[in-house]
Structure I
Amino acid sequence: MNAVFPAIRPDGYARHALHSSERMWPETNCYIDLWIEVLNALRLPPEAMLGFTMTQDFEGDQFTFFKVPLEDLEALFGIRVSELAIFDAVESHIQTQIGRGRLCLIEMDSYFMPDTQGTVYRTEHGKTTVAINRLDMAAKRVEYFHNAGFFSLEGEDFDGLFQLHLTESDAPFLPYTEFAKFPAMLPGDADIRKVSGELFRKHFARRPSTNPIRAFASVFPQQVEAVAERPFGFFHKYAFNTLRQFGANFELAADHLAWLAPGRFADAEASARQISETAKSVQFQLARAVIRKKFEPLQTALDPAADAWDSMMASISERL
């Protein structure tokens, strides 16, 4: 069975420190978590790619679902990511690309993924991105990067993931798929740090012109009142796309600053971690507000994070 990374297996896989259980947000979102672990498998520093965290904004109903720009991956590491056309069976395309040493990133249904046990596995259909390292059609087994780790599944889950349970009269769903081409030689640390610094300046120049957390705070209590009228399960979706997105984003921003220039951005790093910690705390307040239907405490709950965003951006401006 071919593999893009032959040496790794789900059993004993050592996830990157950015996914430590001791972090505020051990998982962020499926796309950035996946790339953290792919770079980990390549023995490259995922902290280098995190300059884009400076650009996160409040989009009116949610925070930007932060993703590493594909041009940054190429500039930093020589990794080229392109869309892969799916015109045949998905697994056929995957086998072809694995055989060429390319990693396929595919949007798949988390309903069939055992690593989501306790959240959506076999209870709710949902879109998530995985990167497939090994595929064995005969054994009906796949090994893949997803969220904060490296996993495997087989049997009925395999059939469901690749829609092998469909009949001839069922129209298959063709997922959006990307594939990553790796360079013949990976860059060295000095080159990565140089490019990362250049990208950081570029992304910092693209930061929101007004404080996104303060914009969110102005509508937060009203949004939560509406959430409280929905089934409680909706709370998790709302929290994921608001508090978790900016909380995890700025924890990674702090890690980027610490890696990029140790000590130089110490004040900004502390502010970024303050944003992350506040988001985590307010998530618990949000749950209580939804259950008790008492929303007044939320009026000022985000003030520490909003103030920290201002301090962070001012501090970085001074250092640059």
Structure II
Amino acid sequence: MTTVPPTTTPPSRTPRQLAVTALRLLAVTAVYLAAGRIGLLQQVVIGGAKVTPLWPPTGIALTCLLLFGLRVWPGVALGAFLVIVVTGPPRWGSLGIVTGNTLAPVAAYLMLRRTGFRIELDRLRDGMALVFLGAFAGMLISSGTGSAVLVLNGTLPADGFWSTWTAWWTGDAMGVLVVAPLLLALRTARLPADRGPFTWLEPVLLLASTAAVTVVATSTTLSVLFLVFPFLIWAALRFQLLGAAPCVLLVSVITITAAIDQVGPFTGHGLVAAMVMLQALNGCAALTGLLLSAIVAEQRNTYRRIEQATVELARVVQRLAPGKVDTDRWLPPEDGDH
């Protein structure tokens, strides 16, 4: 006689858990909507459609999925719909745009999760995954779906599809490359143990210098935008992602403003050419800060593991052969020793 094991039903969620989930979804929706309103301030018309050079909601949506899991996708979808509502009455094609803007970060999240992505971004493989899977591959969905919907509903002429698609894709990808690393870095930020006035001197000087150099580079017609890269390298080497991500954001915002106004090095170029120059600069800046930070963090983690293994090995040798091994040369100095 065989017995059938009783079927188990998943435990029902408590009212408190449901309330936390609802509040989390509302928070994701509100943050997405706020970021969308900010992104709409930088709209440009390319190929007959309005696009933005940097679309922060994609980075926010992907970050929320990485932190809270797939369960927050309804908040992303609702936020994407509300962004369309605030721009005007929604049309039948709005559902397709909302679907694309929701599926893009969801697909990016699933691909990153498949590769074992770590939100600390302390390995080169994590930086590469965020660039090629999270930004470049994942955002093909939103740009392709949105551009196709605009063509189908007659808002965008057919010959403007590729230019709009390119601008849409780069804007969404830049949102991932600029915003997501910054939010992930802020999540792991900790106040330094030494909170003296000089502790904050270098990071404040770094941010001020990056902003000043970018403003100067975008105020002259000379092609000197490359001057920002030494400061990005400085930030990545000294503070890793926590220093590089804010600097990349500063560079992106200042150069986007200059490109839209077509001043400085963007003077005399058409809007499309200015956007190409802008995205090439911002893409290189984001890649430099992100990948260099990941390399430095990975090397430091490797050094710490080697140092810890050396200390443990010295202690084992000391226990096996007491008095025959000078462990002081292997063990790290105590606090106050020099």
Structure III
Amino acid sequence: MHFSPEIEERLAQLQEKYEAMGQDMPAYLDGLLYADFLTYWDYIHLDTLLSLQSPKTPFPDEEIFIIYHQITELYFKLSLHECKQIVAAKPLTVDFFTARLKRINRYFEALTHSFEIMVDGMEKEQFLKFRMSLLPASGFQSGQYRMIEIYASDFINLVAKDKREELRSATIEEQFEHLYWKSGATELATGKKTLTLKQFERKYAKTFIELGRATVDNNFNALLQQFKYSGQATTDLEDELRQLDINVNVNWPLSHYKSAVRYLNREPEEIKATGGTNWQKYLPPRFQKRIFYPSLWNEEQVENWGKGWVEKVLKEVSGA
């Protein structure tokens, strides 16, 4: 049997590779000879993936709720995959930074567009019944989402707006105690933490603090300032960062707000979210004024942060 020049070249390259590692190439060829062909379902562990839905009630729409949240977490994992590449790049170039930001924006835009599944894709009566079996779990408890926020900006920009100036020189640990999202799971009457918040902090507090420390000098806002200082910042980079600000801090929470209004707004009183989160104050962007890149927005834009989006959605929902 005669091998083509292409096959001979590949064999020579393999021989060189395995010799360099002190390995026996024929043994590896035996393994290749007896190995079965890879299938799509085995490669992505499809059977396992499709078995990960375990509804707690007999209501069919609960499965929609579970699958959509699982999809959301996979998109968050994709976003974190890009975040980690950005902070690990040595040296980091403006082009690489911009390209990875575009990917993250694409993931969040896909999520925002798909959220209609949660807004109109379930029967309201089913949701209001099966949700009670989920207590005290809440989408509020997404650790991956909080990690994306930490990668995206200086830790101080995640502190509740009425505490930012006071804590600007504080340690990460001190700032952590006043992160904006904590007020969303704190009882207004007593100031006590809900069980949802207690569970969340127990699992992730150490991780968030360590990540905050690790990204002091290479979170996205710090990197932006470094590129601006060196004169390397580009319009494309700043545009992608602005879009990320809007995607994460306006469009994504507003999608949840729209869903909450659809399912939880019942006159004359509001229905609490599953984790006891104060969604009326926690979700609207204009209340939090959470902005990753303050230097990229003017005073008027900051003042009206998210206001137009909220008014638009309320009009849409009330007219539906």
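What follows is calculated from the coordinates using simple rules that are stated; it is not laboratory data. Everything numeric in this text was worked out from a predicted model, so none of it was measured. Cβ atoms are built from the backbone, for glycine too; each structure is taken alone.
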Using distance in nm of label points 7 Å out along Cα→Cβ at positions 156 and 292 for the comparison, can you identify which of I, II, III gives the largest number? I
State the single structure among I, II, III that was used to calculate mean projected area of the Cα convex hull in nm², giving 28.3. II
Given -17500 for helix-only ellipticity at 222 nm (-39500 (n - 2.57) for each DSSP H run of 4 or more, over all residues; to 500), calculated: source structure among I, II, III: III
Read-out mean count of other Cβ atoms within 10 Å over residues 52-59, computed value 12.6, structure in I, II, III: III
Output the label of whichever structure in I, II, III has the greatest value of FRET efficiency 1/(1 + (r/R0)^6) of positions 28 and 124 (r between Cβ atoms, R0 = 25 Å, to 0.05). I
